Structures are given as structure tokens and as C-alpha cells.
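Each in C-alpha cells, the structures are laid out below.
Readers should treat all values here as calculations from the given coordinates under stated rules, not as data from a laboratory. Owing to the predicted nature of the structure, the values given are computational and were not obtained by experimental measurement. Cβ atoms are built from the backbone, for glycine too; each structure is taken alone.
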Structure P
Amino acid sequence: MTDWPTVSLTGVLVLITGYYAWQNKRMADQNTRMVEELRLQRAEMRQQLAEMRRQTQLGFYRPRLAVLRGVRRALGYVFRDGNVSGEVLSDLLRATSEKEFLFSSDLCEYLDEIYRKSVKAYTLHKQLEDVPVGDRRTRLVNQESELLGWILEQPAVLREKFKPYLSVEAAQAEGG
């Protein structure tokens, strides 16, 4: 004889176990879809971050180029006039006033060196106006000539120093 309560209880347990197995399978599938969605979102966010970095680098391009052009323009006056004038000093100050926000400390120090040597050449040139011909004047002229020689070499050096900051290809490679 069959024990119907046990058979029916076993059937109910099989149904409940099947229901739980179906729910677990459904939740596992849902988790798999969510994990895949998160992977896609992560990849998309990585691309967005790379694009943001690239845009940031490209956003620095114009202000950095303006500094380079300003310094080159100031040095152009030295080429034209053969001495450092007050106009050169004011152009250098204007061109480099925000350098700390755009460049590394190495380039900032280099730009400061250009300014310091330009001030020294300007000062020497002004001193020459009141010094009569003689040994002191010769020393001052030699010092000024040495500084002017250094200043006149800087346009070629500037290109190399600024190249890492103005290379669009490097900014794009760095970002993506």
C-alpha cells in the first residue's frame, strides 16, 4: 500500500526545489547580463577617460604655444636691435607670466634663466651709456656680448624644450 502523505510531500518538495533551482538559474543569468553590462560600461568609461585626457592636453596647446611665440617674439627684438631693450623684458614677462600653470619646473627654470640673462644684458647695456672708453667699458661690452650670444642661441633651444609640450601626436598617444 502507498503512503500518500509521503508521496504528496515528496512531490511538493520536488516542486519547491525545482522552483528554487529555476529562480537561481534566472538570477545567475541576470547576474551574468549585469556583469557583461558593467564590462561594457567600464570599457566605455576607459575610452571617455582617454578622450578627456587627450582633450586636456589639446586644451593646453594654445596657451603653451602663446608662451613660445611670445618668448620668440621678444628674442626677435634682440636679433633686430642687437641689444636687450625694455620692450624685450616686458614682452618676456608678459609671455611667461603663467608658465607655472602650463609647464614643468625644468622649463619654468629655463624661461626664468632667459629672463635673468636678458635683464643682466639690459643692465649692462644701460651701464655702457655712462662709462667712458677704457678697461671697464671693455669688460662691460664683453659681458654684454657673451650674454647676447647666449640669448641669440635660444630660439633653436626653445624649439627642443617646447617640443614635448606642443606635440599633438604625443598628447594623442598618451591619451589613447
Structure Q
Amino acid sequence: MILFFREKKLLVTSDDYGRDFNQSQNLRRKHKRFEVDLATHEPNVQNIQQLGAQLTQEVGNPDIERKCKDLINHWDSLREATDERTKKLDESLTYHNWAASLDEENAWIKERLHIMNNPDIGTTLVAVQGLQKKHESFEADFVTQKERCQEILQQGQKLIEQVSLELFSYEI
């Protein structure tokens, strides 16, 4: 049983949390399956602990008591590592979701900058009116996008306050 704990602890102490949203999501799904598997072992651990306590009382063998304590220590250590990995995988998903939103906004900004930097001011009345309509449309979109950018900035600030960002890197 101790070998089982050591093997599983290697899995939950991995520092791979995914390089993007999809990979993080897949790792989180695998981890959920692991959590279910781990939960199925809990009754066995409790039964072994109870049996060990009974044997210790009846026989008084200190070796049995020591092995029971080792079992509980390994079990608790595995549960703590599992909970920590769950937390970090959830943080990874949150971060990658935020980064994807940021990428979308950056793409929108770059596209609009390219359009706004176009020197074409129209050579006919129809062309100028068409450009004016496009610009009015842009101004309406700009208000919406500005609000969206503010939301993303606020989400980023919350991430800084809540998440272990040393796990992730993002370049603008």
C-alpha cells in the first residue's frame, strides 16, 4: 500500500499544469479521474487503520502501530498533494482562459490600429461617406471593446492577487 502512495504522489506532485487552456483542461480531467480513483481507496485505508488499531490493542505490537501511523501519514500527504494539484490546475485554467481573452482583445486592437493608420481619406464623396460610416461603426465598437478591455484588466488584477502566477508566463 505504501508503494501505491509513493507512485501516486509522483503523479500529483508534477509541475505540469498545461501550456494552454486545452492542455490545462485535459490535465484537470485526468486529475478528476485520479481523485475519483483515490476516493475509492479511502474505505480500504480506513479499514486497514481500524484493523491495525484493533491488533495493536489486542497484541500490543509496536510494529503494527508504527505501520498504521506510516499509512495514515502517507495517506494524508497524498490527499494534501492532491488538493494542492487541484488548486493549481484550477488556477491554470483560470489563467489560460484570461490569457485567451487578452489575446482576442490584442488581436482586435492590432487589426483596428492597422485600419486607423491607413492614409486613405477617400477621393470621392461616396468614398468619404463610406469611410465616415466605417469610422462611426468603429467608434461604437470602440466603446464596447474599451469596456471589455477594462473587464480583462480587472480579471488580470484579481489573478495577480489570487493565483500563484509564477506558474505561468504571458507576453504581450
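Summary of computed values
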{"item": "Of the structures P, Q, the one that 6.6 was derived from, the read-out being distance in nm of label points 7 Å out along Cα→Cβ at positions 56 and 144", "result": "Q"}
{"item": "Per Cα Rg over 2.2 N^0.38 Å, for residues 48-87 alone, the highest-valued of structures P, Q", "result": "P"}
{"item": "When FRET efficiency 1/(1 + (r/R0)^6) of positions 72 and 120 (r between Cβ atoms, R0 = 35 Å, to 0.05) is computed for each of P, Q, the largest belongs to", "result": "P"}
{"item": "Among P, Q, which structure scores highest (criterion: FRET efficiency 1/(1 + (r/R0)^6) of positions 80 and 128 (r between Cβ atoms, R0 = 41 Å, to 0.05))", "result": "P"}
{"item": "Origin of the value 60, 12, 12, where semi-axes √(5λ) of the Cα gyration tensor in Å was derived from one of P, Q", "result": "Q"}
{"item": "Origin of the derived value 0.95 (FRET efficiency 1/(1 + (r/R0)^6) of positions 64 and 152 (r between Cβ atoms, R0 = 41 Å, to 0.05); candidates P, Q)", "result": "P"}
{"item": "Parent structure of the calculated result 8.3, given that distance in nm of label points 7 Å out along Cα→Cβ at positions 40 and 136 is the read-out and P, Q the choices", "result": "P"}
